[in-house]
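Scrolling down, you'll hit the structures one after another.
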Structure P
Amino acid sequence: MAEPSRSVPFEPHGLGVVLVHPEIPPNTGNIGRLCAATRTPLRLIEPLGFSLDDRYRRRAGLDYWQHLQFELHDGWAAYRESAPARRRVYLSARAERSLIAADFGEGELDLVFGCETKGLPAEILQQAGDEIFRIPIAEPAVRSFNLANAVAMVVFEALRRRGRLD
């Protein structure tokens, strides 16, 4: 593990963002900024497609990490062991069910996203059960959204439904 969790005090809203094997540093940088702005913990699942060394973080736009609560996990199993009671909603461009049907409810909930080029690994999707959703796309020629945009849409929808937006 590269760096330990940071603890940033904030009023918890119960949501977390999980990125499984993110590959593109600027996407993770934008997601980190979103998470810092919304006070949403970010959980990164290794392997990552980039280094978390300070120099590389700044270059990728990860200069907001002093305001971010984040965790780095050595693989999916390590993440699952660290948060066995958290409910999870999985996002996949290939899911049949629309995000509109997702239950963001109350309590501890992680929003799980796969890497930019491959999405979520099959073994993770098999564990997801009925909790796999896609963001609706009107134009059939568009396969998916950019990861950072997708995370922003889902986080704000979850916060909106939980009544956490001013």
Structure Q
Amino acid sequence: MVMAAVPRIIVCVGPDDFDVGAEIDALQAGDPAVGAVTSFVGYCRDEGGRLAALELEYYPGMAEAEIGRVVKEAVARWPLLAVTVIHRGGRIKPGERIVLVAVSSSHREAAFAACDYVMDFLKTRAPFWKKEHLAEGTNGGWVAAKADDDKRADRWKSKTD
């Protein structure tokens, strides 16, 4: 009996920016079993010029643990070889990267689905709180959760959940 390799999982949360190309390249890293790498990069929008920055608060340790649970769920659903999730916190200006979800698998279907799944649940389960800082110099307040995000995540529920 051949045992499947345990996927390499990297979850990182912090204020530092990241090199998307280097992170994606690391998912393949000469592994001949890799047939596909998919990724999603989320950026801070300026909301039509209204936003000067978005401040993301989180509890260190708690955020990584919840993201890790989501990634492990994806690993249990699809045959993945590696998963990297990097989520920034702190003050992020429009045009700057916020999040990277990147997945490798032998096949594209699994890589696409897992990347989508992880991103959907980062939006609904990862413990981040977003506060807007407006271009006019005032505080725009905390950003409320969106019902559309919950609806997207609900599509992954099976009939047995």
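Values in this text are rule-based calculations from the coordinates and carry no lab data. The model shown is predicted, which means the values in this text are computed figures rather than measured ones. Cβ atoms are built from the backbone, for glycine too; each structure is taken alone.
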Just checking, which of P, Q has the largest value of mean count of other Cβ atoms within 10 Å over residues 82-89? Q
Per mean count of other Cβ atoms within 10 Å over residues 42-49, the highest-valued of structures P, Q: P
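Given a computed value of 1.10 for Cα Rg over 2.2 N^0.38 Å, which structure among P, Q does it belong to?
Numbers: P: 0.97; Q: 1.10.
For Cα Rg over 2.2 N^0.38 Å, the value 1.10 is produced by structure Q.
Between P, Q, which one scores greatest on relative contact order in percent (Cα under 8 Å, 6 or more apart)?
Details: P: 27; Q: 31.
Structure Q gives the largest value of relative contact order in percent (Cα under 8 Å, 6 or more apart) among P, Q.
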Comparing P, Q, where is FRET efficiency 1/(1 + (r/R0)^6) of positions 90 and 106 (r between Cβ atoms, R0 = 25 Å, to 0.05) highest? P
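Which structure, out of P, Q, was distance in nm of label points 7 Å out along Cα→Cβ at positions 34 and 138 derived from, given a value of 2.0?
P
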Out of P, Q, which has the highest value for mean count of other Cβ atoms within 10 Å over residues 26-33? P
